[in-house]
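Trainee: Have a look at these structures, which come just after this line.
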Structure 1
Amino acid sequence: MLNKFKFFLFFYLLVTAFPCKILATPRMSIVYTVSFPSPETHEIQVKMAVTGIHQSHLLLKMPVWIPGSYLIREFSKSVEMLTAEHEDQNLQVHKVAKNEWAVYTPHIHTVIIKYTVYAFERSVQNSFADISHAFLSNPGIFIYPSGMLTTASIVHVLPYKNWTTVSTSLAPIKGDSNTFFAPNYNVLFDSPFEIGNQDLINFKVKNTNYQMVIYGSGNYNKQRMVKDLTRVIEKQTEIFGENPNRNYLFILHNYQQLTGDGLEHLNSSVVELSRDMFTDSTLYHIFLNVMAHEHFHLWNGKRLRPIALGPFNYDRENYTSELWIVEGFTRYYENTTVNRTKLFSVNYYLHELSQNISFVVNQSGRPYESLAEASFDAWIKLYRHNENSANSTINYYNQGALIAMLLDLEIIHDSHGAYRLDDAMRYMYDLYEKKRHRGYTDLEFRTGTEKFTNRNLSKFYKNYINGTLPIDIDHYLNFAGYKLVDENAGTNNPWVGTYTEPINGNLKITEMVRNSSFYQAGLNVNDIITGIDNSPVIDLSAAVKNKKPGDVIGVSALRDGLPMTFKVKLLRRPYVQYHI
């Protein structure tokens, strides 16, 4: 371990060697030391050494959200015991906002900040520590000086006594495998750490070095994973014509339950999956799709991005109406690039497209929220599901993927096969990321796409992006000689339109679908169904399976403990089940 003097000396040499990287604050240096003295308590110790202070107060801040996940997460809620000292003398620290601390530093040029982060929320967005490993989601770990996001820093990690490996996409400092350099805080916050005894898999795709680190046992086959991921990466790289990274890190967490969750970062990604999914063909396909999704964000979202998504404001929401492009197009390309590897049949791909179309058409909130609105309101709706969310919102991942498919078909048709959506994505990437070095506006993305559709998309946007009109999907599928077939056409099944959970031998309503049978009859969420036609009920579907639309049933229920009865006229189940 380097001592403090050597750290500061090395930082000074780093500044003189690479002055352009930290030009904004040439006289301030920041060194973090992260340790885990008692990981079984889920506590992470952080020491922040700051030198070159020239103000009477040092305002420290912690981000309230993590890029790629559009929810205010209030990471500062997990910070405990924050103190400041100078030469063993305690300094005054005042909490001045939910994520801000002011340190009194008159005539002081160096200060040591110490604090503890409680980390016991298992997700790709949050930090976690226990006796087996630690995962650092950096916005919830590293406090930073206000106004100094362009400042460089050094992170030194002290692993727990039996941990052997520190993995991150940050560049290691030569001669110390546990010490890393971050040229600014945007890079630091976008470079998570996995620390423990993770399995390491190294491979190379053309000129880019890849590493996959796996926490948790599993039935995975390393050779198969590398071979198949290589093919996916090659197909994605072909779209944009280059891989902007020299190094890329996959962090894979294997757990008992399948979550399929993931989060993209600048030069890495984090994915949570089931440890026993790798030998089942369908589940293995999910693995490839999730990995393909997060890797595609390397271009779409991290570099080719809406103008609101970088540089970031870490204190509040960063609003954009284009998350349907960031996430929806990425979902389309996760399926499309896996399909291009030819690891699975084209029928598998068409089945996935059909499933997505069915999901979009069946959304009960589709007439009430546009794609642009769903993107803008992601901060208050997508991650805050309640009993009425399905009736009032849509999923911009799935509907955005459908829009990407339609535009792909439109471009192929209009250009007689000379172009496709790939060409529009590459054009936008070259123009805004490589030439203009900024994000795009909504109008700029539309204009860029119009170069390949060869027609004005204002009506398309009015109807399907900013509006809520039903999409004429067959019109676009016909360009490729396909059509939709609804397997539910001609069926006449009854529909109650409610979701329930068992409670004391009865059923409690947890969600109601707008305009369903129970909804129109006046039943509510939290009502407890005690009987149908004077008979006990433990399964609603079984209770009405011998009924037909138009039949009237009697429903007995408790509302706030008081008995009520309802006459319910059963409606026909309206959901589609498409295949292409």
Structure 2
Amino acid sequence: MSPSRESEARAILKSVWGYDDFRPGQWEVIAAALDGRDVFAVMPTGSGKSMCYQLPALVAGGLTLVVSPLIALMRDQVGQLVRAGVSAASLNSMNSEEEAAEAWDKLNAGELRLLFVSPERLAGEGLVSRLKRIGVNRLAIDEAHCVSQWGHDFRPEYRLLAKAREALGGVPVTALTATADRQTQADIAQQLFPAPPQMVVHSFDRPNLKLAFAPKDQPRRQIDDFLRRHRGGSGIVYCSSRSKTERLAAGLREKGWNALPYHAGLEQAERNRNQDIFLQEDEVVVCATIAFGMGINKPDVRFVVHADMPGSVESYYQEIGRAGRDGLPADTLTLYGVDDMVLRRRQIDEKPIDDERRGIEHKRLNAMIDLCENALCRRGALLAYFGEETPSCRHGQVPFRCDLCGAEAPALQDATLEARKLLSAVIRSGERFGAGHLADILTGTTTETIRRQNHDGLKTFGVGADKSKAAWMGLTRKLFAAGALAEASVEHGGFKLTPKGENILFGRESIALRVDPFAERRSRRSEREAARADGLDGETAALFEHLRKLRLELARAEGVAAYIIFTDRTLIAMARERPLGLDEMRAIEGVGERKLAQYGETFLEAIAAFRG
């Protein structure tokens, strides 16, 4: 790579996007692309993967064909590029006749630099041959994990991309994903490339994300308490079922939140409306299934909550990765319970898949359960899953510690005696009852079911009266997570002992478990007085909110998402620097020449008026 080519790339980065430098990992991918090499990049969400194919398209010229899995995502990217002065278009089923005709006119004239298509559209008859006649310089494949059967978003149409590449004349390929363990990485490389590509695997760490987990204990209250600490921000609450998204959104609206449901069962018009509101406005909470996924390109999502435990670490990482893509602080919370663990195991066992795949999925679920029940550093455990060693965030250079490192470290405690009491209750009651009933036996609580089953006569009845029912239910969850208990019956639920549970019960094995930390109950006053997550002082924060209102007015008038005007990160820089003229405004990160000409004077006037 010649110095002049790198200088040209940096000049375009500044003039088009308003950035002074590349983010970590970007230049390595961009340089490989400009050298005409195949490159496969695994980079976390928020690291600027799209720049890795957008910038080379402008530096090298010609046409870059971008395969993207969702129409909403490609339309959003095209909208941002066009506003930055880049010639880009998409071909998809949502195009009007005029949009499609304009795209083909620019293609035939050789004016287009980036064309976005879905894998299904590329697999259709005629498109590849027509594009080959026009000439394609490079093929970029976004969300490349969709090609792998081991990935969490497998799309069969992605398997056809290797043939499309050949039909286009064997053009070089840039493939990108945010989430792939080593097995998935190997499968992606084998599926997409005829020879090993240049691999760029950047750190999976997202240091601006705070990671927190909590056992379920009145989940609606837990979610509401969490949201109260994020007034003014937008976020996503992931739920395990369609019905739960609607119930939770309704409950949050009753508490004053602008909460909307999103799932695949909603009418298309309602789904689109709710997604557009979330993308275009501030202070919106979407309660969603994982159908609300890859198409979300909103950089200023300030929090992600999992109301139910995800099914794998890959899914968890992908979903929390939708927060804080602008690099500013963002918060996450994952709630989990034994019912989640039982349900996820059952779902795997009932899938029509071979034993090898079932074993891999159980292994991945176990890793997710281990992350929930982890007694050390969440960040370290998460990165270790992807093969990355890192010091705990208690000892590393991480500004936002996880919940285990940010407080007094939870201790591991010998739980063998308590475990034997609970396991004995499971055996004596017939290995068919759930956590609540077992807790009633151990605490000596006489319920109608206890009397009907004559369980008040068991030797274990009342032997655990020194602990709360919640504590015993928590122990049931931990023993299930540790593999000492298993689901007794798909039809009726309940728990039975595993060989490991028998070893503990009969003294052949001991067990140490994490002591659950108690969540702090913050008062409303402390919430009001808490420092802003973005670290802004009062006057700077007030100017930021003033500029955010202006941005929203402009976005509504133009019918675009607010962040397409300027991101929060850029508005915060304006609020801190308070530029006095266009030259000073040009120096603000994220202000390219096109946006400077379009919005510079408007925002300078707003800053001056605020200064009074």
Structure 3
Amino acid sequence: MTTQAIVLLIAFLAILLACTKPLGLYIAWVMDEQRPGNRLGTGLYRLCGVRAQTEMNWKQYALGVLVFNTLGTLFFYGIQRLQAFLPLNPQQFGNVSPDSAFNTAISFVTATSWQGYAGESTMAYLTQMLGLTVQSFLSAATGIAVALVLIRGFARRSSTTIGNFWIDLTRSTLYILLPLSLVLAIVLLGQGVIQNFAPYQEAATLDTTTYEEPALGPDSQPLKNAQGQPVIEQKTTQTQTLPMGPVASQEAIKVLSSGDCGGFFNANSAHSYENPTALANLLQMLAIFLIPAALTYTFGYRVGDARQGWAVFAAMALIFVVAAVAAITFEQQGNPLLTPLGVDQQPSDLQAGGNMEGKETRFGIAASGLFAAITTAASCGAVNAMHDSFTPLGGFVPMWLMQTGEVVFGGVGSGLYGMLLFAILAVFIAGLMIGRTPEYLGKKIEAYDMKMISLAILITPLLVLVGTAVAVTTTAGKAGIFNPGPHGFSEVLYALSSAANTNGSAFAGLSANTPFYNILLAIAMWFGRFTVIVPVLAIAGSLALKKHHPVTAGTMPTHGPLFVALLVGTVLIVGALTYIPGLALGPVAEHLMLWPAH
């Protein structure tokens, strides 16, 4: 790694660490079920008929989550199908096709933000705001609510209830996501991110050729002046369409909700209107991890031992740093096919510039590699470089980070509850090794809990691997693959990994906006989201019902380096090694083909 890359990584981690505790305390205060509501919240509950004082058991909570998100899917689908008839559509975009609308609705409701379309040529302003942006708030709020429910399961004793979904959803939206989005949107505006409702603009390009010709009147006849001479007008041969739109507001919630709002433009955060400066790039990277990191402190604070939260934070950070260093290092090695041509050669026989294909020069390799690691460690579809253009092992890293289960900070809420599932599994494994009943935070881990954890952890690999097998063995699936060999396989594996793990980034190069892939990926997104959430809620209900057991000499400490190492090992063995055969057929095989003699 270069000095610039090292400094950037250290600065990023230092700022993130400084923000974790204050925001974590704020979230704990906002989401405290004992805190009385204010007039705004109380008015909304009355308007919606919500009984704010009534708590739910885990089944009622799960039903609320499923019904609310199903209605959100139907609403967003309807907006896309009626887009041509709605206002704020200056480009007069038509209705979105049924399969693409179906895929997009599920994508944003499940916090995936997978986009099989180009935003600036498909979605009108109202669709972007009322559909994508609203669902970004609500899906992120759902993730926060589920994470807080699991925390309550550890904190409560002999309780049959775990909270009220409607209150948790409202507080997460109004008091966490909305204020942070407002502040970040204003800062991004100051950096040059656009925010308007103007029609798309036509601008002359730098290679424009100017010429003169007679002006024509309404009857297509040449116009003449008072002296009877032809009126001459200047014309240009080259123009470029500059897309406009309310970008800053969408960009803020996009990164704060771990990328769920998707890219306003097809180029996403590589587009200069979404991410114009190095400072804007740093702020977006920080925003992606901000809430997931803060929730780890919220967890420790709510269970009465801040060390527990820091242990989870440390496990996440350790995996992330190794992955980020690997991604940047692989990209700095360059492309061996260019070395024999003498392109930017060094004494070490490598390119001094590294692999710049698919990257913006205003960011460079360090910021692009770090962004790729952040966006795939979190459940985020935002990208500032083309992952499809990364070196084979450079692309291996973001794919592998998604396949860990999106628990390396992960999505808003989903990262924490996913990592806590691995923490319970780690304690269970340790208990089997030493012959003691496993306990975590004073709660005994029993057979029912392990069944739910197994279901939540194994459903995602099942969706990824079966979906990939279907795609590469059917005619419709193979029709979308344009790159032969291992790279084409990697594109399919990446797409299914992204969908089932609710990430949303893409390798590109895969023609995914087809009925086959729209439906296949929508199924992976829906079940990848909610077949994890429901078991998590079941575990929360089980833990809340249990009594708290005091710490004894035989209790395994879960706040020290030993537990952090055990937790990291569990994530790597269970969450990542499941995909080793698939990774060997894709990026590893491609790497060996590019470096056969190295």
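Every number in this text was worked out from the coordinates using simple rules, so none of it is lab data. What you see is a predicted model, and the numbers here were worked out from it, not measured in a lab. Cβ atoms are built from the backbone, for glycine too; each structure is taken alone.
Trainee: Using distance in nm of label points 7 Å out along Cα→Cβ at positions 233 and 545 for the comparison, can you identify which of 1, 2, 3 gives the largest number?
Mentor: Numbers: 1: 5.0; 2: 1.6; 3: 7.7.
Once distance in nm of label points 7 Å out along Cα→Cβ at positions 233 and 545 is worked out for each structure, 3 has the highest.
Trainee: Turning to a different aspect of this structure: For the read-out distance in nm of label points 7 Å out along Cα→Cβ at positions 225 and 473, a value of 7.7 was computed from one structure; give its label from 1, 2, 3. Mind dumping the intermediate values first?
Mentor: Working: 1: 3.4; 2: 1.5; 3: 7.7.
The correct label is 3.
Trainee: Still on this structure, I have one more. Suppose you compute helix-only ellipticity at 222 nm (-39500 (n - 2.57) for each DSSP H run of 4 or more, over all residues; to 500) for every structure in 1, 2, 3: which one lands on -18000? Numbers along the way, then the final one.
Mentor: On the way: 1: -7500; 2: -13500; 3: -18000.
Computed on structure 3.
Trainee: Comparing FRET efficiency 1/(1 + (r/R0)^6) of positions 185 and 465 (r between Cβ atoms, R0 = 35 Å, to 0.05) across 1, 2, 3, which structure shows the greatest value?
Mentor: Details: 1: 0.55; 2: 0.10; 3: 0.35.
Structure 1 gives the largest value of FRET efficiency 1/(1 + (r/R0)^6) of positions 185 and 465 (r between Cβ atoms, R0 = 35 Å, to 0.05) among 1, 2, 3.
Trainee: Here's something else I'd like to know. Hey, relative contact order in percent (Cα under 8 Å, 6 or more apart) derived from one of 1, 2, 3 reads 9; which structure? All intermediate terms of the calculation are to be shown ahead of the outcome.
Mentor: On the way: 1: 9; 2: 13; 3: 20.
Among 1, 2, 3, the structure yielding 9 for relative contact order in percent (Cα under 8 Å, 6 or more apart) is 1.
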